[in-house]
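S.K.: So, here come the structures, one by one.
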Structure 1
Amino acid sequence: MLMTNEGLIAIDAPEGWVRSEGPGLAAFLRKSDGDSQSAEVLIYINTSSTDPKQGVEDFIKQDVEGFRARFKKAAIKEEAPIKLAHVKGQMRVWTFQSGEQFSAFERLAYAGEADRVLILALSAKRKALFEESLPAFEEFVRSYRGSIWFGPDAKKP
């Protein structure tokens with residue numbers, strides 16, 4: 001169980017990765033990488049609130065459109081969903097490559113949760129490192145077992 005500023009998330013760090021300072025609610029890097037400032041690959045968790053009328057599909061569509069708007073040479077691909085081992089369901093998965101001089105490689109897994117979307121992300125600076133880290137990312141996503149979010153009126157456990 002991970003404690004974050006917004007609540008608790010039941011998920012396991014991939015083997016060989018450790019929690020670190022970094023983007024989002026929680027970030028992980030390979031034990032051999034030292035710190036998040038120098039790491040060339042990170043796995044992290046983020047969330048985004050959604051409009052009550054908006055579902056995860058609308059959120060993903062906006063996320064894809066936003067990436068295309070920022071990176072004119074972007075390569076974006078929807079991947080096969082990842083089935084979750086501990087809960088009934090799956091996460092929708094997309095791969096983003098900026099196509100810029102200093103390219104970024106990302107794989108994002110999305111799950112709708114009430115009025116927010118949980119985003120699990122793998123981010124790498126080099127393609128080879130990205131591809132090498134994909135099994136760890138998939139292990140991370142599959143380990144997801146749910147979350148408890150602290151709303152403004154919620155009592156913290």
Structure 2
Amino acid sequence: MRLPPAVRVTLQPSRRAVAWVVGMALCTCSVVATLPIDPVIVGLVVIAILVWAGDRVVVVALRRAPRASVALWLTGDRTIVVRRGDGRLVAGHVRSSSYVGARITTLVWRPDGAWRSRAELILPDMLPPDDFRQLRVLLRYGRSEAAHGAPASQA
């Protein structure tokens with residue numbers, strides 16, 4: 001069986017991701033502020049939340065940090081190559097726990113030789129519509145011979 005063509009995409013900054021991260025950080029800070037604990041501890045926790053949110057905005061939403069994923073190359077056998085913000089290429093395999101939806105796609109993958117999996121958030125405003133559709137189709141229907149075996153005969 002012939003594999004589908006590979007998909008190569010460049011991820012753009014996302015306004016939706018910025019809005020979600022900032023909104024969730026503000027909601028969390030408001031909950032922490034209402035807790036009946038020492039104001040110094042509340043202040044430290046709020047600062048920690050804001051630092052975390054700033055990091056997530058730069059890495060995930062704006063894709064501007066050296067460790068941010070800026071481009072993906074995905075093949076039909078679920079092999080992935082990720083280009084980081086510092087120019088490094090990291091190869092790995094897509095895991096079955098990835099989620100493909102119309103409004104959000106989470107790509108869970110494990111780099112070759114790594115112990116832990118990594119996740120990439122992909123929103124519709126990060127890619128042109130056609131690239132987003134192609135990536136979703138390949139994630140949903142791509143298969144690995146090693147993990148899934150040969151496909152059933154359609155004859």
Structure 3
Amino acid sequence: MLKYLLNILVMLLMLSSFCFANSNDAGLQKEYGTDLTKAPFFLRFAFYKEHKKDWVDTVYDERKDFLIKYQKDLITQERKEKEEAKAKAQKEKQLLRQKKEQEHEAKNKLRQEQVQERAEKRAEADRQKAFDKSVQEEKKNLQQLLQEKQNSNNIQPPGSI
């Protein structure tokens with residue numbers, strides 16, 4: 001009994017898979033009519049250019065093959081366009097990333113230059129302070145020497161009174 005049920009189940013699965021395999025015809029018939037004669041003008045013209053036959057003078061299989069080929073070509077073209085769009089978007093992302101990196105590098109370079117400039121100014125200010133300090137010390141030394149000389153000139157020698 002179980003064998004019969006399994007056999008029936010297998011048969012049903014096989015029959016249903018054949019039905020799904022023929023779904024391409026159903027889609028074409030739904031879109032272009034039962035005999036595939038209601039194709040748009042551009043498809044009929046493309047068929048005429050390719051086969052040098054009028055669409056009305058063809059048989060069902062020729063129309064079906066042409067329409068299936070057209071749909072496959074359309075799908076591959078859409079995939080190709082998607083891939084190109086992705087590649088273009090990726091390229092734009094990369095260019096944007098490079099531009100940001102360049103801007104970042106320029107900012108870093110500017111910061112480094114500013115830091116270096118500040119350090120140079122600080123060093124120059126320190127040198128100036130040191131120079132000013134040494135000048136002040138020299139002035140003090142000079143004044144002390146002048147004062148000592150005046151003091152020594154003011155002191156009279158012992159026998160002059």
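Readers should treat all values here as calculations from the given coordinates under stated rules, not as data from a laboratory. This is a predicted model, so every value here is computed, not measured.
S.K.: Which of 1, 2, 3 yields -11000 for helix-only ellipticity at 222 nm (-39500 (n - 2.57) for each DSSP H run of 4 or more, over all residues; to 500), as computed? Please report the intermediate quantities before stating the final value.
M.R.: Numbers: 1: -6500; 2: -11000; 3: -31000.
The structure behind it is 2.
S.K.: Computing mean projected area of the Cα convex hull in nm² gives 29.7 for which of 1, 2, 3?
M.R.: Numbers: 1: 9.7; 2: 11.6; 3: 29.7.
Answer for the origin of the read-out: 3.
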